Each structure stands twice: as structure tokens, then as C-alpha cells.
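Values in this text are rule-based calculations from the coordinates and carry no lab data. Since the structure is predicted, the reported quantities are computational estimates derived from the model, not experimental observations. Cβ atoms are built from the backbone, for glycine too; each structure is taken alone.
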Structure P
Amino acid sequence: MPSALIFIADGTEEMEFTITYDTLVRAGVHCQSAFVPADGSKTVNPPVAKGSRGIGIMPDVFFEPASCGPDKFDLLVVPGGAKGAETISKSAAVQELVRKYIDADKLVGMICAGSLAALTSKLPKQPLTSHPSVKAELDSDYEYSESSVVVSGKLVTSRGPGTAFPFALTLVELLLGKEKREEVRGPMIFPANTPF
């Protein structure tokens, strides 16, 4: 069974986190959320993460780099939300992990402001997208696109809450194939002519 590690922090965008997590679970992917604290501190249990809209989400575990490597998971996901994406993308441990996943030929997904992790992790110039609010920080270092989802090798980027479904379904397809994507998508009952 494929597995995914999904980061979460205070300020993470709730839809990008939950839609991705839920869609992957529907496809049979084992998911684990890892809380990245803004100040680097830890207690025994991770606190409830306060999302960008104030919704509380209980993370599965604290982010422990040693137990989150590409030998443990097939996919690493960085959601957006301005404050959450800043905390996650500025973490040196996250940056190192992003590079390790790419080097190990594992998938890395980034959505919305989460795409800043490509820059902070010093990924090479390649096609990507993000929320328009962080485009100026990325477009000189990357081949910036305004497509809903951009796949560049093992890096998958997307734009925001409204593209969370095509982002998550693309991750399902890359992990498990087109047939599994359609199997998961069908029961979701998107409106007729939805383009993804």
C-alpha cells in the first residue's frame, strides 16, 4: 500500500490539507500528518493545528525528520495557507527532506503557498505553479505556469483551495494509475463537465 506524509502547521489552509488527505485515503493510500511547530518546540503530543480559517485539525504526529524519510513514505505533501506554508517551507529539516524525496525519485506535492518549499529547498529551475500571492517570489527562479496542476518529474504543484481536488486526484493517478483515479473520482459526484 502506498503511503503519504502530509505536513501541517498553524495557519495551514484547511481545504488543501483535508481534501488531499481524504482523497488519498479513498484511494487506499496510508496517510500520516506531521505537525511542524513554528518555534521548533515539542511537547509529548502534537497540539491541535489552528488552520488558516481557524478550524482545529488534530495532527497524527509531530514532525520527526528521522522517521519521515523517503524509505518510509512514497509521497511528501506541503499544503499552503500563508502562515502554515511559511513555517513549513522555512524549516531546514523540511527543506532537507524535500531534497531527499526528489533524490530518491519519490513524489513531492506542493499546493498554494506551499510551493515556496521548492524555492527554500533549492530545487532546480523547472515548471511549477502556486497561489498568485507568491508568484513574484517564484517566477524568476522557475518556469512559472498558471495551470491548475503542474507535473514536473516527481514534483507536483497546484494553485489553491479551488484546485485541491485535481491536485489530489493527480497524486492518486501518479501513485496508483489512471484507473484508480477514476475509481476514486466517480463517487465524489462532481458536476457534469467538470474538467478534471
Structure Q
Amino acid sequence: MRMFVALVPPPDALDDLAEFVGPRQEAEPGFRWTTPEQWHVTLAFLADVADRHLDDLVVRLGRAAARRTPFEVTLAAGGAFPDPSRARVLFTGVETSSESGGQELHRLATGARAAAAKAGCEVDGGRFHPHVTLARTRRPVQATRWLRVLDAYRGPTWTAGEMTLVASHLGEGPRRRPRYELVESFPLARG
């Protein structure tokens, strides 16, 4: 099963971002834009979770979340992977309202990755870079003007109070996009 562990912004944060991005999407038809239902901050990506590991994964993620404290988050500005001059992914950034919030976010990602590894799941991805993917493109593009547009964005602040385990079913959503299925939510409960 293809899965990921994520922070999912609340509906008002998703609506605000959609209101900002929506009118601008037609200006770049070469991008494959993601939809608000797909927007999340990936903490750990698990390309292939065997059924036999799922129960242990859920238990370990619950423990990892229980060790963390809720923190304030804002979606703001933007960026591109691998870089603006040859972008393949356009994203909005994730800011925390304090240094301790930033530490909690990174510790949450570290805890989610460690929980998955201890449960026998292979964790994909490199260094954690919190973001919400807005668009992808098959060929690298110059995205500097998009970053200037996204730099004007600052969404509402919200409290990250849980992390979520999600199953990703490739090609089963509208227009052959992935369909996401909530498997379990884990409250951040320390303190």
C-alpha cells in the first residue's frame, strides 16, 4: 500500500490558498495543478507498506504524535524544486510562529519517519523540507515569476494538533489523480 504521514491544513486554510491560487492557474497551462483535497505537508512518504506492518505502524505513529506539542502554522510564500531556474514542482512554504514550533514540526517529521522505519516500512525521501505542493510539470521551467506571485501569499494561521496517516491510490481520483483515503489520525498530545 502506498501511504504518507502528513499534516493536513484545516478547511479555512485550504480555502484561503485555493482562493489565491485558483485565478492564477489558467496563466500556466503547462502545470499540472494539484487540488485542495490533495494539499498537505508530507512528514514521511512510505511507497510500499505491507499489510503485515500496518498495525504496528499505527501504534508507533500514535506514540510519536503523543510526544509532540501542538504548534502554530501558516502557509506562506513559495518555492520550487529543484530550483526556480529549472522547476518541476511549485509549492507554498510552511512557517511556524516560533522557533519552538519549527522544532516541533521537524521533530514530528523525524518521529513519523522513525516510527515507520521501526515498524518495518521503508521511508522514502531526503531531508525534510516542509511545503505544500501546488503544481508539477513534466519539463523543467523557469519559475521565478511564480515565486514572486507566491511571495505575496500569506494564509491564516492555524494550530497543527494532529498528524494523519493517508493511503494514496494512484490514478483512482478525478482526472486520474491519486485518491487519498484517511487511515488514522493521531493527536499531538504532549503537555
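Given a computed value of 32 for percent of Cα pairs over 26 Å apart, which structure among P, Q does it belong to?
On the way: P: 24; Q: 32.
Label of the originating structure: Q.
If relative contact order in percent (Cα under 8 Å, 6 or more apart) computes to 33, which of P, Q did it come from? This value belongs to structure Q.
Out of P, Q, which one gives 2.6 for distance in nm of label points 7 Å out along Cα→Cβ at positions 60 and 116 as computed from the coordinates? Walk me through the numbers on the way to the answer.
Working: P: 2.6; Q: 1.1.
Answer by label: P.
Can you say which of P, Q returns -0.56 when log10 I(q)/I(0) by the Debye sum over Cα atoms at q = 0.16 Å⁻¹, for residues 4-91 alone is computed? The correct label is P.
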